[in-house]
Structure I
Amino acid sequence: MTPRVSIVIPVYNEGDHVVDVLDRIIESVQLPFEILVVYDDESDITVPVVEAYNRLEPRVRPLLNTYGSGPANAIHFGIDSALAPVAVVTMSDGCDDPMQIDQLTRLVERGVVVAAASRFARTGQMVGGPFVKGLLSRIAGISLYHLGRVGTRDATNSFKAYSIEFIREVGIDSSQGFEIGIELVAKARRLRRPVAEIPTIWLDRTMGESNFRIWAWLPVYLRWYFSCFGPRRRVSNPVRAEMNDNRES
């Protein structure tokens, strides 16, 4: 059966912890799906775990990322490998609510190009996690929603659904952290494409260690933050236009 949603999960040395995440997704998602578990190196301790899982559940596919190391490249590779017309990016740490994958997918099927799970929408919540990371995410999300009119209060959250057709049109420039989420929101805003959100409750991971490097990745987040306030794009290839802007600056 052709999947309606491709669920992309970048991993880095999660090991056995990824099993609980995969179990919850398979239990929660009702739409036809595939799960793409993307790793950077064959020595990653998650690889044998996912390969064993694949033998019992072929909808879970381990993929070696060939675009370069780091979560942005892993997510990009996973999206490019998707068989479905909708891709949902979720994390391997279990912080996201897999019961919302169907709802996010259906929003994209109804016509939005980005559907965000928002921790800062009404009834949404962010439970735990580093204080500074949460504060910066909230400030960025709320300011972009009210001042940039981007359509979501949580542009920085990675838990989003995307139209594959839209991504093929605008491309992905991110190559470092988890900034793809805000990059694609910025591109949708500049092209005046619809973005929607649903509230979500994010729970800090209880197993393993976070690989999020807030200070190392802050400059690329700021680049896409300010891009949201740029003029409307009316070009056939907004990726090329964005690259021209970068060269000019």
Structure II
Amino acid sequence: MAERVRIQKAIANAGLMSRRSAEDAIEANRIRLNGEAVRLGDRVDVEVDVLTIDGVPIPVNPDIETHLLYKPIGVISSSSDTHSRTTVIDLVPSEARLYPVGRLDADSEGLILVSNDGELTNRVTHPRYGITKTYVVMVEGVPTPETVRRLTVGVELDDGLAKASSARVLEHQPDRALIQLVMMEGRNREVRRMLSLVGHEAISLVRTAIGPLTDRTLKPGESRPLAPEEITELLSSGVP
């Protein structure tokens, strides 16, 4: 067990806010320790205990890492691969034991999180928390307004109903179109299967955002650690 430190110090050390701001949050009854109200002077074991602000977990454990990676096509969303293919873990420069947060198909590219934060992984991947993922997909043909509407009403796949929170055509040519879909879940090849079912095979697929997280400066294969305020913004974008 780690040394227990004052809660306001743990929050300040995480870089989320100043110690004075953390004290104000405690006095305003916004902070919880393992679900219980706290007072100034209370202490936390940063390796075991869970601190939240307004119901959103605060990343106070210094051993926790979360990275935003732009996954290139051909890279596997796994911590290891029996066929010696490159995985997302191989692309993140860290000595920590990290895991992909959800998945992104090998033939797709874009943003994926890599982390050793179990609570964050659960909140980002489980549909009940409502953290969205945004995709931009080039498809064969040009979807009609009715087809776009079907994607948001829902289509029946072999593993259940699938629907987008929103869908729209960004641009199109005579034989293809660029579509943006916002999804609440990420079943295996779900977006591709949805589009195929409505008659538009995906040519390319890019995940452009995870909740509010986006980064147009990242190139395929590049990653960066998330700042504490980004993690808080990400987790607070869903349902508590």
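Please treat every number below as a calculation from the coordinates, not as lab data. All values reported here derive from a predicted model rather than from experimental measurement. Cβ atoms are built from the backbone, for glycine too; each structure is taken alone.
In table form, for the structure just shown:
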| read-out | value |
| --- | --- |
| Origin of the value 0.94, where Rg/Rh (Cα atoms, Kirkwood Rh), for residues 143-190 alone was derived from one of I, II | I |
| Identity of the structure behind -0.36, -0.93 (criterion: log10 I(q)/I(0) by the Debye sum over Cα atoms at q = 0.08, 0.14 Å⁻¹, calculated), options I, II | II |
| Per FRET efficiency 1/(1 + (r/R0)^6) of positions 39 and 103 (r between Cβ atoms, R0 = 41 Å, to 0.05), the highest-valued of structures I, II | I |
| Computed -11500 for helix-only ellipticity at 222 nm (-39500 (n - 2.57) for each DSSP H run of 4 or more, over all residues; to 500) - originating structure among I, II | I |
| Which of I, II yields 15, 38, 34, 11, 2 [P(r) over Cα pairs in 10 Å bins from 0, in percent, for residues 95-166 alone, calculated] | II |
| Among I, II, which structure scores highest (criterion: distance in nm of label points 7 Å out along Cα→Cβ at positions 151 and 183) | I |
